[in-house]
1. Out of I, II, which structure matches 4, 18, 25, 28, 17, 7, 2 when P(r) over Cα pairs in 5 Å bins from 0, in percent, for residues 31-94 alone is calculated?
2. Could you tell me which structure in I, II was used to calculate P(r) over Cα pairs in 10 Å bins from 0, in percent as 11, 42, 35, 11, 1, 0?
3. Out of I, II, choose the structure whose coordinates give helix-only ellipticity at 222 nm (-39500 (n - 2.57) for each DSSP H run of 4 or more, over all residues; to 500) equal to -11500 when calculated.
4. One of I, II was used to compute relative contact order in percent (Cα under 8 Å, 6 or more apart), and the answer was 31. Which one was it?
5. Can you rank I, II by mean count of other Cβ atoms within 10 Å over residues 47-54 and just name the one with the largest value?
Structure I
Amino acid sequence: MPPTARQSWLSLLAKSQPDRLEALFPELPPHRILRAPEIGSVMVQGRTGGTGAPFSLTEMVVTRASLALDCGTVGHALVQGRSRDQALRVAALDALLQTDAAPGLEARVLAPLRAEAEARKTARAAKAAATKVEFFTLMRGED
């Protein structure tokens with residue numbers, strides 16, 4: 001099942017760098033805090049071979065927040081790390097992206113973040129490809 005548009009933008013915003021997000025979206029709109037930014041931890045699960053039974057791998061520090069815009073639209077955020085400011089910005093953007101402001105924010109905030117994420121992914125793939133080793137076996141004559 002493909003992710004919804006909201007899942008996609010929340011994932012992109014949550015993975016963005018806090019300072020870059022602040023540069024692209026410096027001013028928060030008028031809002032009311034529903035859940036002040038809270039720092040906590042979540043258990044990260046892994047799977048053996050990616051498909052096996054789940055097991056507890058480690059804990060990860062996260063910050064969550066919720067807010068409502070003056071129009072009543074609610075935005076939520078859950079970001080890795082301890083950045084209260086990033087959580088509020090992501091929640092504000094989540095709410096705004098559900099309104100008529102979405103096309104402008106798509107071009108001004110999401111498109112640059114998406115391009116930067118793709119560039120990081122490409123650079124990471126190129127770095128990994130440089131370490132690729134191909135193994136082969138020569139067939140011996142004695143069967």
Structure II
Amino acid sequence: MVDVQTEMIIGCSREKVAEYTANPDHAPEWYVNIKSVQWETPKPLGIGSKIAFKANFIGRTLEYVYEIMEYQPLEKLVMRTSNGPFPMETTYEWVSISPDSTLMKLRNRGEPSGFSKFLTPFMKVAMRRANVKDLKKVKDILERHCNDRRK
């Protein structure tokens with residue numbers, strides 16, 4: 001089982017952080033490995049929405065579809081792959097630390113099968129590294145935006 005949890009404090013309101021990160025259209029801007037996103041169901045985001053992602057991970061191009069399993073706006077988003085080479089569940093949680101500060105939690109977990117099972121220890125390390133980069137990037141994007149607004 002791969003289960004990677006990362007978190008970071010972002011100097012922006014929970015509303016800004018949650019609205020930006022829960023919007024799949026923004027994923028290629030802040031996810032290091034995601035190259036494109038395509039909606040397979042009509043917008044807006046809700047339980048049952050399906051979004052196709054194309055990503056590069058560990059030197060491979062991956063294509064998979066996430067289905068939204070749980071969505072509590074401004075609190076939690078859970079999505080699960082409905083196809084693809086590595087069944088995965090991704091969870092975002094947003095917690096207000098102060099009016100201008102949010103703790104964002106990012107969790108990826110899944111059960112590799114076939115050949116991928118042998119790569120599990122390496123995948124955990126690579127996922128953790130990618131998740132930290134992703135959270136740093138979204139932190140930079142949002143804090144720049146929020147600080148510009150405060151001036």
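Quick note: the coordinates plus some simple rules give every number you see, no bench work behind them. This one's a predicted model, so the numbers in the text were calculated from it and none came from an experiment. Cβ atoms are built from the backbone, for glycine too; each structure is taken alone.
1. II
2. The read-out comes from structure II.
3. The read-out was computed on structure I.
4. The value was obtained from structure II.
5. Largest value of mean count of other Cβ atoms within 10 Å over residues 47-54: II.
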